Structure 1
Amino acid sequence: MGTYTAEGIVAISDMLRVNRTLRSVRLTSNHLGAYYDGSKWVPDSSGVTALAEALKQNSTLTTLDVRNNNIDAAAKKLLRDAAKGKRVELLLD
């Protein structure tokens with residue numbers, strides 16, 4: 001389990017846009033859909049939005065596991081829409 005900031009996920013997404021090698025990416029339990037501001041969890045889907053955009057451009061990924069990440073329904077829909085027509089298993093909760 002880790003905690004990536006939205007900036008970190010954007011960097012990973014930038015890599016996935018040009019990736020021609022990785023087949024599987026597991027980002028479970030990383031709070032991709034929110035960040036902790038010191039007193040409460042604050043929704044933030046900017047990293048998930050970047051992942052969705054990268055997924056649209058990536059042609060080699062076969063599995064993207066983003067379970068247990070506080071991803072809201074709208075951000076999940078972005079990921080599902082990005083995966084449509086691709087041979088990628090999208091693991092969400």
Structure 2
Amino acid sequence: MTEGELLGIVGEAMQLAWVCAAPGVLAALVGGLLVGFLQAVTQIRDSVLAWVPRMVLVALVLTFVGDWMLEAVRDATLEYWSLIRDVG
């Protein structure tokens with residue numbers, strides 16, 4: 001295995017990590033913006049109000065996208081293990 005191939009594999013792994021993390025992070029970002037807007041409009045400053053909607057949104061997003069994420073990580077892991085087996 002050459003250095004270029006190894007760098008390609010590491011790049012693919014980093015891209016997969018970003019793609020799998022993005023839905024949850026974006027859901028938390030949108031939830032935070034919505035709660036912040038709601039708190040600014042109603043002038044309610046409750047710390048529980050800031051966390052609960054974000055957690056619910058992240059849980060909902062992970063419920064819908066979790067199967068795809070697990071499948072993508074599983075496929076990548078099997079591919080990496082087969083590459084390790086071929087090198088060794």
Structure 3
Amino acid sequence: MVMLAYLIVRELNRGWSSLNVTVQEGLAQLTTLCAMEMKVKGQGTYIRIPTPQEFSQKLLKALGVQLPSALTHKDVPVVTRKKLIK
């Protein structure tokens with residue numbers, strides 16, 4: 001896990017070096033990204049991803065990441081064998 005984290009940080013550093021932003025600052029900016037669940041009468045539910053703020057767009061573009069405008073929503077129950085709350 002440590003090696004994977006190191007590789008991710010290194011790639012973020014490389015991608016954002018031209019923007020003069022640290023990995024910590026870039027990740028803090030990306031926390032402003034959100035998604036909205038939209039329910040369309042008679043058609044189901046989908047998740048809409050609003051257009052990110054200008055600086056967030058620059059960060060994503062520098063990494064070659066393109067966000068979709070919407071995602072389909074599936075009501076799939078997730079079951080864990082271990083109780084998380086005691």
#### Entry: Which entry (1, 2, 3) yields the derived value 163 for volume of the Cα convex hull per residue in Å³
3
### Query
relative contact order in percent (Cα under 8 Å, 6 or more apart) was computed and gave 23; which structure, 1, 2, 3, did it come from?
3
### Query
Here Rg and Dmax of the Cα atoms in Å, for residues 28-75 alone was calculated and came to 12.8, 39; which of the structures 1, 2, 3 was it taken from?
3
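All of the numbers you see were taken from the coordinates with simple rules; none came from a lab. Computed from a prediction, not measured in an experiment: that's the story for all the values here.
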